[in-house]
Every structure is written in structure tokens, then in C-alpha cells.
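These notes open a run of structures that come right after.
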Structure P
Amino acid sequence: MKITFILPGVIKIPVGGVKVVNEYANRLSDRGHNVTLVYPIQIKTGNPVYFIRKKILSVFDRLQHVSDDLYYIPKPAVNVMVVQRISSKYIPSGDAVIAVGWQTAEAVASLPPEHGSKFYLLQSYEIYFSRKKRILATYHLPLKKIAVSKWIMAEMEKMGEKCSGPLGNAIHPEEFYVESPQLERKNDVMMVYHPHKIKGAKDGIEVLKMAKKRLPELTAVIIAPREPIHRIPSWIQVIIRPSVDELRHLYNTSKVFLHTSHWEGWGLPVMEAMACGCAVVATTNQGVQEYLINNKNALFCEIGDIAGLTEKTYRLLDSDQLQIELVDRGLATIGSFTWNESTSRLEKYLIGLVI
């Protein structure tokens, strides 16, 4: 098959959904498919604020020395195209063309038949963006929908839309694995930072500050795709865009992974942390509930419950036994998700729906 993924712009920083697409591209290519990743420079969203934010980010990135190169580079067999916009002029012909993100859905729906059967890869239910009405309308476009999670499928069903899935996500066991025993780890808490309100970064910072008052010797590390816009206390180490090896090391030197996000399609960093032997404290967003179970492989708190998150973080740090129990169950959970199986499901849906 000739398969084309249309991504939501030129991606220069770590983005979980784009990492997932690159994983599928590599694996589908390994299976003999002709795969192309298309990165459009211009995206029509109908929202002038989008372009203003994009310009501001561009300036910010230059100041922070963010490279203009694509962050994710697939295997050489995968074709990569940076094009001016999503139009038939720039998109290769093929058997399947896949919209990735709501920003690409309208343009993919308007492509002529020679580009292949049209699909919509749903990695979240993206109504948290400012163009909610327009985003909801994309879910009714004549695109064959494939969702990563059960909860996204349920949202599509509520809208009267058929949706295949769930694909599930996984981690690379060659990239993320346990290097350090739990009891020998020097850092107490690690979290991932993202400035968007739905990611709960402000909550996470508050939890760390409250935990520090209770445990004056507390140490913490935050990893982020760009320099944080929130004020971070000086005692918290901030790491910007670590390499995979550096990220694995950071997970492996940390006891607890704190996840305070309000909204996730799946929540890939939590899986990475679990694979590296971190005990998890997480909010009950729907994405992580695809694989986390309270008091079995993680400790849950309601979204925005800063006091509860602080208490459970302290509870974990105060109990080596509880840490070990959650880590062992977490490792078993991660082992049940593989990229091979997820790719097989995607391949089945693409071939079945094309035929």
C-alpha cells in the first residue's frame, strides 16, 4: 500500500502524537508499505489567533535556539515531505491518506480520490482548542476514523460516528527500561511540563512546592519541550528537550513520576516513566485510565486536587514497599502493550477499510 500521513505543521519540538506517527511510519515501511510523512508549512484553521501564536512561538524558538529541522526523523525508507500547504498539488497519490490532528482534517477531506481512501487518526478528542465548534464539525467529515483509545471511540459513538480501534500505544523496550533499582535512586519526583492549561503544569508545580514544605530535602526534575513560561522554584532542576538516552537516565534516577494533566488522549510519558521503574501519581484524566488502575499500578487523584496529589506523593516517598509494588505492577502493565500489535491493528484497519 501507498500510505500518506498528513501532520499538523512542521514539528520542531517533542510532540507525543507525532512520535507515534513516526513509529507507525517506520513499522509500516518495514512491512513493505510505501509510507510518506507530509509536514505542511501553512495550516488553515480559520482562527487569526492561531497565526499570531505561531508567530510568537517562532520568535520564542529563535531566542531559545530551537532548531528549524524536523524533530523526528524516520528511517530512510520513509519519505518525508515539507510542503507549502495541504493541497493535491503537493500530496502524493496513493491508497490511503491519513489526517493527523483536527487542523488537517478539512484539507484531507477535500483531496481528490487519487490520493487514496481518507482516514482520520484520532489521538485525542481535541475540543480543548479555541475552535471547538469547527473541531467538532471535523468529526462528521467523510473520513474513516481510527482512534488510539477506547474513550475517544466512545465520544465518537455519542456523536453518531463509526470509529475503529482502539489502537493503543506502547514504548520502545530498547529506549525505555529499568537501569537503576528503586531504592538507589537519588531524585524524588519527576514531571513533564507543557504550558497548555489542559496539561496541568501549574498544578504540578504547586504540588512540588507543597511537598517541599513537608519534606525539606525533596528533590525534583522537570522536563519540558521549551523553556517554561511558569515560574519554577530554583531548587527544581529543569531539563529542556533531553535526548532519549538522557530522558531514560532521568526516569531511572527518579522514584516518583508526577502526572497532573487534565486531559490526555493516551499519555505516553507516563508509560515511559513506568517502563523505567518510576512509581506513578496521576490525575484521573481519561487517557491514562486506558492502562492505569488506582492502587494497582498507580495512585490516582481527581483532576486539580493539589492537596490530594501532594499527600499521595508524600505517601509514596514515605513507603519503599509501596513504591516497589506499584513499580512491579507497572512493569507488567507496560509489557502488555507492544508497537507490533498496535501497528498490526492499524494495518488491518487501513487494508480492510481500503478494500
Structure Q
Amino acid sequence: MIRVENVSNNWGDFSLRDISLNIEENEYFIILGPTGAGKTLLLEIIAGLYFPKKGKVVINGNDVTFLNPEDRGLGFVYQDFALFPHLNVKKNIEYGLKLRKVPEEDREKKISELIKLLKIKHLLLRDTTTLSGGEKQKVSLARALAISPKIILMDEPFSALDENTKSKLISDMKELHNKGGITFIHVTHSQEEAMLLADRIGIMMNGTIVQVGNPDDIFYKPITKEIAQFVKIENIWEGKVASRKADEMIISINDNNIVALPDHFKVGDGVRIIIRPEDIILGKGNTSARNEFKGKVVSVVKHGFYHIVRIDCGFQVEAAVTKQSIENLNIKEGTDINIFFKATALQVIKL
């Protein structure tokens, strides 16, 4: 439905470089990356707020690269809501309909549908300056939906909201998307939003797209060290393929042999092993995991609702562990502990 082909542009010292994307109809696609990666600039090129120096944007088979924003049939939800302060909620929602000279009866019908969908009937006559952040975001979304776009672009829509409001709006967005009929392109630096909402994710770094995949691909199978670090994986170990069989590959790291699934690597190849901290099991007994190592706890750091435990096994390991496990296993600095992890949990990439 949306095709971005080799798009490039520059703004002084910053450039977007050869970006290509295919976004399917009714897909919830998230552009995820650190601050300054160029996410909003890419969104604004898709919207028509900037024209690329190179490449093109195609929507529903039509080349819209140099069309004005109002001619692309898109809805846009801004980070700062961008509501008209001199208009009440109802007038904000119907603004685009009036511009398109939609008859009053049809406008009223559309507004009625939207306030029911977004549960904002009680706000209809309110001054927008009196609304909470979550209420403003819902009104901004209603205004974008009013013109019945097939595509909604959203730029950091939840960044200014508290956690409870954000959680509720994420739930509302999932419900809205599940009703079908709308393609969403959502820019964010929040990995939580990406994991909860996305059908697919495009990771953006330094002005280009570096990986595209479903949430499991992105968060469990990053294709570079930089992406792994961005998605909060500290377990990145460098080693060499020592041997391989039909059903397994042995990778040597500091004289430790790690069992991974066989891949295209040859004996002697330098590789990186990547594994999420949640996939490291700590214990004192046996498990079905093919990898088991003895280690000593280096540190235990509380991290929200779980703890990060760092262990020295001849290589440094980071595990995410519940408070209950910390207590049950009496884990503290200096504790001897066994670690376990499955071969299937490992992502192996070329060094």
C-alpha cells in the first residue's frame, strides 16, 4: 500500500540515506529508533511536508512524491496534539470535514461515530485548553480520523503522557486497529509501544533503516551489535565456530563451549552470540537447556519490577530475574550460581 523507494534528503549536517520500505494495507507499522535517528523526518516525507532529493513515495500504486500533504489522503497525529486553541473539541474534529465542504448532516453523523469510538462524547463542547494530555490525544486522533483516511501517520503520539494514560491509549489504539480499514505508521523511541502495537517494526539509526521485522525478530534476533544494544541486550559475546554437526554448532568463547543451532557459518568463522537477559536461567539444579555454566555473581541491581544479575562465567552474563527468584536462590554479590540457556534462544551473527 505504501512504498518508499531509495529516499534520500539532507538537512545541513543530517541526512536520510537510501531508505526503502514496503508497508502493507491495514498494517500497524512502527518506525523505532533513538532520538536523532531521522524518524520524524521520514514520516514528514511520507506526509508530503518535505520532498526527497532522491527516490519516491508511492501510495496505492500512485506516485505521490511531489504531491502536497492535503492531496495524499492521509491523517496526521502530532506529538504536541496541534489542536486549535480557539475552537472547542467538536469544532476541532469537524475542521477537516468543513474544509472539504462535507454537508452538515454528514458531518454530524461522522462526529457521532468518532466520539462513540473514542469514548469522548463528554468532551464535545469543552475548550481544548482544559483537556488532559490523554484527552487531547484522543481529540487529535478523532480529528485525523474524521476525513476517513486509509492511512494515519503518528509522530511520538504518547510521549507527553503519564504511564497510566499511555497504557489506556495503547489499549484503545489496538482496539481501533483491530477494527480494520486503516494503515498506521507510528514513530516512537519507546520499545514498549513497539512491542505492544506493531505488526512490524523498522529500526532506524543514523538516517537509515537498518532492520525490518516483526517484534520477535527485532527484540530477539537483532542483526547487528548496535541494534542488539539499542533493544537492551547486553549479552553480546564474541567467539569462533569450533565445530559443527547436523543438529548443533559449537562456539568457543574464552575456552568455554556454547551450543547453538547450526547455521551457515563454517568452522573457524568469527561470530557474535546474542541472547536476551530474560532467556538466561539461574539455578542450582539441572534443566533441559543444552548450555550450562558455573559462575559467580558480580552484582545485583534492582530494575523496576525485576533485578539485573551480572555473573562472571569466564565471560560476562546478564540475567533478568524476579524478586522472588532472588530470594529463593539467595542471590547476592559473591554467590556461586549456575546459569542455563537454550540453544534455540541464541542469535548468532557474523563478527
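Read the figures in this text as sums done on the coordinates, not as results from a lab. Just so you know, these numbers come straight off a predicted model, no measurement behind them. Cβ atoms are built from the backbone, for glycine too; each structure is taken alone.
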Ranked by mean count of other Cβ atoms within 10 Å over residues 165-172, the structure on top of P, Q with the greatest value is P
helix-only ellipticity at 222 nm (-39500 (n - 2.57) for each DSSP H run of 4 or more, over all residues; to 500) gets -11500 when computed on, of labels P, Q, structure P
One of P, Q was used to calculate percent of Cα pairs over 26 Å apart, yielding 51; that structure is P
Ranked by distance in nm of label points 7 Å out along Cα→Cβ at positions 173 and 285, the structure on top of P, Q with the greatest value is Q
